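Below are structures written as structure tokens.
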Structure 1
Amino acid sequence: MPVRAVPGHNWTSDYMSFTQAPHEYSAIHFHDESVDDARWDVSFSLTVPDDLRSGVYAARIRVDGIDSAEHEDYVPFIVRPSRGKPTAKIALVIPTFSYLAYANDNLSMNSVLCELLIGRVPLLQPGDLLLNKQRGYGLGTYATYRDGWGVNISSCLRPILNMRPKFIHVLSPSLWQMSADLHIIDWFDQMGYDLDVITDHDLQREGVELLKQYRVVLTGHHPEYSSEETMNAYHDYQMQGGRWLYLAANGFYWVVVPHPANPALMEVRKGDNGSRAWTINPGEYCNAFDGKHGGLWRVRGRVMSKHLGVVFTSFGLTYSSYYRRAPDSELPECAWIMEGVGKDEPIGDFGLIGDGAAGLELDRYDLELGTPHRAFLLAHSEGHNDIFASVSEESTYHARGYFSAGTGDNNPKLRADMVYYKTPNDGAVFSVGSMTFTGSLSHNNYDNNVSRIMRNVIDGFLAEGPLP
């Protein structure tokens with residue numbers, strides 16, 4: 001899959017998109033590590049039974065039947081309900097665009113900043129070693145080709161070794177992306193709720209009509225990459241009375257575009273703004289797949305806080321912390337969310353991802369950046385260490401005393417905020433502002449204050465009639 005929409009030898013810099021001057025964008029970039037389709041022969045196939053419950057499944061493959069990380073692999077697949085026939089009132093949208101963005105990133109082997117970002121020596125997985133040895137599986141959008149050009153196209157038609165149920169990602173003290181999203185499915189299963197599982201790709205095709213079938217819709221723990229169509233669907237769902245849980249941080253951040261003829265391919269161009277692995281070259285800011293400006297949604301005027309009530313504020317790929325209740329949580333409109341949680345008890349000072357519910361990447365409540373004025377601030381995190389740093393898009397100058405890094409004691413922006421607000425037609429949004437929140441749900445056999453808050457919100461959102 002060669003890269004198009006790049007300036008040719010005659011580019012004048014008068015035009016920034018090939019749609020305006022196609023004759024100035026005649027160049028094509030070819031890379032030997034670009035994989036659009038592995039084109040492997042079929043080894044086996046499975047016909048999904050009509051009565052198979054919606055969920056995330058995997059084909060387990062073992063060499064000589066040996067049960068070890070070096071001899072075992074899982075090929076995951078997602079079973080959605082039949083089109084137009086939901087089987088539950090709740091749907092989880094699996095962030096498959098983000099899965100593709102991080103596909104085979106192998107940052108533990110290839111990133112010079114890895115140890116600085118995580119504050120420790122990386123723990124290598126067998127998949128990391130294989131990707132470093134065998135370069136033919138294709139790269140993700142956190143890598144660069146041999147010539148230094150950033151990888152901007154990713155495909156699901158190939159093995160993606162770091163999207164596996166047992167994979168431990170270098171960017172997390174334990175789990176990241178798919179393996180962490182399984183915490184959500186596990187909780188619903190253990191709590192006895194029916195849950196449908198759909199994907200970004202389903203939402204891309206079917207839009208808001210897919211979401212409108214559900215009383216409650218949830219995100220995964222890190223839906224960082226969103227298309228214009230999925231953004232529009234979420235917005236319309238909220239405006240039409242949908243009730244939505246954002247169980248994540250750093251969501252709805254980068255613009256992505258699926259290929260118009262082959263949805264297995266996805267494009268992302270990372271401009272000169274945002275916390276990024278590489279920066280696009282001059283004249284290449286616009287996507288080849290649709291001709292529109294790539295980069296951050298924030299640059300295109302669609303900052304995430306307008307949809308979520310919180311905005312990406314900080315990242316620290318180290319141990320996690322906890323929340324404290326804020327005064328809004330005691331208001332009559334919000335008290336039901338905190339029922340059973342003490343006024344002064346820490347929320348989520350435990351968990352499977354860094355030992356806490358507030359960590360990895362954090363989102364904050366910020367009225368100046370788009371948090372709705374009707375939003376309630378329920379809780380905020382504290383106690384983060386000095387590995388955490390502010391996002392680059394909020395640092396216009398680097399100067400002594402400027403809030404760009406440091407602990408929460410001297411950086412007021414370094415926190416995760418839990419936010420709730422109502423939307424038109426009896427809709428609502430609940431946001432947790434942390435990537436590790438869902439890793440705390442199962443603590444103490446699911447009897448803990450994070451699980452209690454989750455259950456309060458789900459039961460309240462499922463109830464008929466207006467919210468308090």
Structure 2
Amino acid sequence: MRTIRIGNGQGFWGDSIDAPVNLLRQGPIDYITLDYLAEVTLSIMQRQKMKDPSKGYATDFVAFIDRVLPELVSKNVKVIANAGGVNPEACRQALLAVAKKHGISGLKIGIVTGDDILDDLNAYRQKGQVFAHMETGESLFAEERAILAANVYMPTAGIAEALRQGAQIVVTGRCTDPGLTLAPLMYEFGWHTADQLALGTVAGHILECGAQATGGNFTRWWEVPDMVNIGYPIAEVSEDGTVIITKHETSGGLVTVATVSEQLLYEMGDPKAYITPDCVADFSSIQLSQAGENCVRVSGVRGMQHTPFLKVSISISDGYKAAGQLTISGPQAYEKAQKCAELVWGRLKQSGFTYEETLTEYLGQGVCHAGMVQSPDAPEIVLRLGVKDHDYKKVDRFGKELAPLVTSGPPGVTGFAGGRPKPAEIVAYWPALMAREWVNQTVSVQEV
């Protein structure tokens with residue numbers, strides 16, 4: 001009976017640059033997956049591509065491949081990543097250049113495309129697709145909007161097909177996070193039933209956030225050994241459906257029913273209907289058991305057939321924001337911070353500036369868990385102020401009002417770092433559904 005080991009070395013763009021390297025070097029591994037994309041990430045990448053057609057992908061991924069490519073080839077480890085962002089072909093060309101740099105030939109790199117529908121929105125609109133907001137029901141086209149990105153969560157079949165065509169590295173755009181793990185199981189074992197796809201999806205969901213399954217962000221964090229060298233999670237999967245979540249023996253961290261359970265709760269939604277493009281998984285059917293030190297067995301998972309729809313992640317521009325902070329210390333720090341906030345808002349109003357939304361927070365006075373714990377006389381308070389508005393000039397004016405408090409406010413304003421707060425564009429998330437038959441997934445494999 002065959003068994004494969006799939007490890008996830010990246011939970012988001014900005015995660016540890018060493019984690020995927022350690023997965024490759026610290027023990028046996030067959031697949032390394034890397035998850036770079038979030039909704040806001042795609043809008044950032046789209047901006048990059050608009051400025052430079054050769055950009056729009058996760059450059060960290062190319063740096064990782066450059067760092068380890070000879071080892072990947074010699075060990076025949078396959079890599080799957082959604083690092084393609086909104087420009088998978090440009091990412092592949094960068095990878096091909098890396099392969100040539102290392103003198104490697106015969107390497108096959110696959111890309112899966114079709115998820116980026118930004119340029120097709122008008123065509124879909126003419127066909128009657130309204131992209132109704134999943135929470136409000138409002139049509140995307142009900143008013144003029146500055147749409148930054150539109151990407152469909154694609155079925156995993158395309159990744160599996162790239163593997164079937166011999167790709168050792170597969171780069172995608174907006175696939176699902178669990179799909180990175182599910183794809184090897186579809187390819188290696190031919191998994192296709194609803195229960196099999198659900199089991200693979202659950203395994204992928206456990207792995208998708210990296211070290212959150214191995215002791216990172218764990219409630220009982222003090223129990224996690226050697227967090228400096230925390231290992232990233234590995235799904236050890238057999239053809240008969242046996243799934244063990246583990247990590248490399250030489251790495252730090254912790255894999256227990258508790259650590260895995262906490263990750264399962266992450267972004268779960270309806271526990272009886274975790275919907276993906278591949279299936280609907282029943283999380284209430286999951287059985288977890290400790291199968292040894294740092295080994296958790298996953299079993300009993302039930303699934304249902306996928307829905308007729310695919311989810312679309314749309315990003316729109318929604319005005320501007322700015323936020324800044326001051327540190328106020330000494331006696332009556334909280335009262336002085338309150339006075340500082342009063343002065344800022346009062347002076348802005350006196351100058352004719354009001355805002356759609358404002359934020360006033362007193363860090364150190366229980367703001368993160370309001371009403372639970374408050375210090376009667378905190379020795380220092382971090383005052384955080386922010387504004388939101390569609391008028392760029394108004395938001396910019398706010399940023400000029402904090403620094404004067406150093407000399408025109410109460411005493412003890414000792415910390416003002418980072419310069420004047422500058423307006424930043426607000427990217428709003430617009431989730432919608434569309435019929436899956438309207439989306440075309442394409443697979444292309446190229447050899448060095």
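Using mean projected area of the Cα convex hull in nm² as the calculated read-out, with 23.1 as its value, let me know the right label among 1, 2.
1
Which structure, out of 1, 2, was mean count of other Cβ atoms within 10 Å over residues 62-69 derived from, given a value of 9.0?
It was calculated from structure 1.
Thinking only about FRET efficiency 1/(1 + (r/R0)^6) of positions 54 and 414 (r between Cβ atoms, R0 = 35 Å, to 0.05), which of 1, 2 has the largest value?
1
Using the calculated result -4500 for helix-only ellipticity at 222 nm (-39500 (n - 2.57) for each DSSP H run of 4 or more, over all residues; to 500), pick out the matching structure from 1, 2.
Label of the originating structure: 1.
In terms of distance in nm of label points 7 Å out along Cα→Cβ at positions 110 and 334, which of structures 1, 2 is highest?
Across 1, 2, distance in nm of label points 7 Å out along Cα→Cβ at positions 110 and 334 peaks for 2.
Given structures 1, 2, which gives the highest value for FRET efficiency 1/(1 + (r/R0)^6) of positions 46 and 246 (r between Cβ atoms, R0 = 35 Å, to 0.05)?
Largest one: structure 1.
Suppose you compute mean count of other Cβ atoms within 10 Å over residues 86-93 for every structure in 1, 2: which one lands on 23.0?
2
Values quoted throughout were computed directly from the atomic coordinates according to the rules given, and no laboratory measurement underlies them. Predicted model only: the values in this text are computed from it and were never measured. Cβ atoms are built from the backbone, for glycine too; each structure is taken alone.
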